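Coordinate-derived values only; no laboratory data. Since this is a predicted model, take the numbers as computed values, not measurements. Cβ atoms are built from the backbone, for glycine too; each structure is taken alone.
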Structure P
Amino acid sequence: MSQPIRVAVAGATGRMGRETVRMVLSDPELQLVAAVSRTAEAIDAGRLVGLEPCGVPLTADLELALVETKPDVLVDFTTPHSAVAHTSLAIRHGVRPVIGTTGFSPEDIEALDKQCREKGIGGLIAPNFSIGAILMMKFAAQASKYFPHLEIIEYHGDQKLDAPSGTSVKTAEMIAEVREEVRQGHPQEKETIEGSRGGYYNGFRIHSVRLPGIFAKQEVIFGAFGQTLIIQHDSYDRAGYMPGVNTAVKKVMQTTGMVYGFEHFID
């Protein structure tokens, strides 16, 4: 058996970070070597997620963890404010980043891709690791060839920081790749309350709903004469993202350059 992939997790005490720690510890092909959190306490990472101690204590210093533990991959579920710096730091130390945090600009991704190629390593920035969500994006892009009039409605809990979501933006980008811009609605329509029609993207609109009690949901609604088509994906638990994170950690080892979008890792 080959050596397991050495994994560090940034944002380990967050909700997605804990699921990632649990996933890594449960896969014999992976080895947790560092668990990083700004609010680190003196606790074993295994204990943190309700498992047996694993001998990896939480730490607050990401760079020190990268230097001392020499991981192959860094999985980051932190914040947009931190993730760009974390990604660049990982690449400088020859560690392949797998990033589940949104907020990267096209310029950020281009610069990080250049850094990866200079180091001869790969990385992934993924707005969504859910295989069902990726299929929803692919199906929506395919449908937009035949139903060019559409709107996206995405729903998240009221504590989500960014709007629209990274998933809805990625969906819009995939649709725009295959659909010419069509300005929808009445040419003389007017918003009597600012923002009522949602955010404008390539001729269609994206609407963000933020309410307590909601986890994650997205609808892509297509309209044509006499019919509508709705493509919808619902997420109910963070554990549903872990098969995708697991796949990403393993496939990034055979990748060069920064990849944007988990759909590129699905055969």
Structure Q
Amino acid sequence: MSSRSVEREQLDRFHALPGDMAPRDAQDLMAYPFFSLAKSRRTAPIDFRSGNVIIRVEGTQEHGIATIWDADILIWAASQIAEAHDAGLRPPRLMHATPYEILRFAGRGVSLRDYQRLKAALDRLQSTTVATSIRETSGRRLHRFSWINEWKELADARGRPLGIELILPDWFYAGVVDAALMLTIDPAYFRLTGGIERWLYRLVRKHGGKQPGGWQFDFRHLYRKSGSATRFSDFAYDLRALVARQPLPGYVLGIARVPGDATEVLTFRPVLSTARG
């Protein structure tokens, strides 16, 4: 029997809770470059180092690195676990749901094509490997994992679908069950279509919160934090376009310049935000 089969047998199954719930995100995933921002397949690794923080994300040639749209499944899982904890339950890492429940939560369609895209996202999450020093307190040792340990489709004896099962990794699960590491996000997040604007909303929500004075980052720092595979000039162009469009729910973006040089700084402040920590 494989180690994964043993793991499955040792875990109780958590059935997804019914009804609508506020989406909640893990702060570690909001603050650092864990996902590809491109809709095309990315196979080049993401490497990020800042102080004691080390992150390396790798994907396979077949599937590529998990994207920021694939991360909607992790937001669904985090929201389910947080909701269960609020209700006094202790859900395990083995989760069961129907594709319809996940797609509806993320504001997706429920056509056959949407189901196929969901399965492709699960494949990318399972095949993407992450090595990080975040939350490792003993020196610079790394925790290695995939976003999903394994997943499978279920069916009855007649072949009728019974939903899907997935097992979350310890690292992700530990961050979710710690309420201090979770933030509620605006449901309008799922309507953001661009990779950079989705990434930027999560970063702004993490750092900006509800501080009346807002927050700011210079463009170069944001470029490093994004893990983007585009050129810096293209990334900066996209940031300026976002400021012109103002797409982030609950936040106002602006651009300032550092006195005495040409450094551009992105500013952001909350306005009538519905998101709460």
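The maximum of mean count of other Cβ atoms within 10 Å over residues 67-74 over structures P, Q, that is, the highest value, falls on Q. Look at Cα Rg over 2.2 N^0.38 Å, for residues 155-234 alone for each of P, Q: the largest one is in Q. When mean count of other Cβ atoms within 10 Å over residues 75-82 is calculated for each of structures P, Q, structure Q comes out greatest. Across the set P, Q, Cα Rg over 2.2 N^0.38 Å, for residues 43-106 alone reaches its highest value in structure Q. Each of P, Q could give mean projected area of the Cα convex hull in nm², but the derived value 15.9 comes from P.
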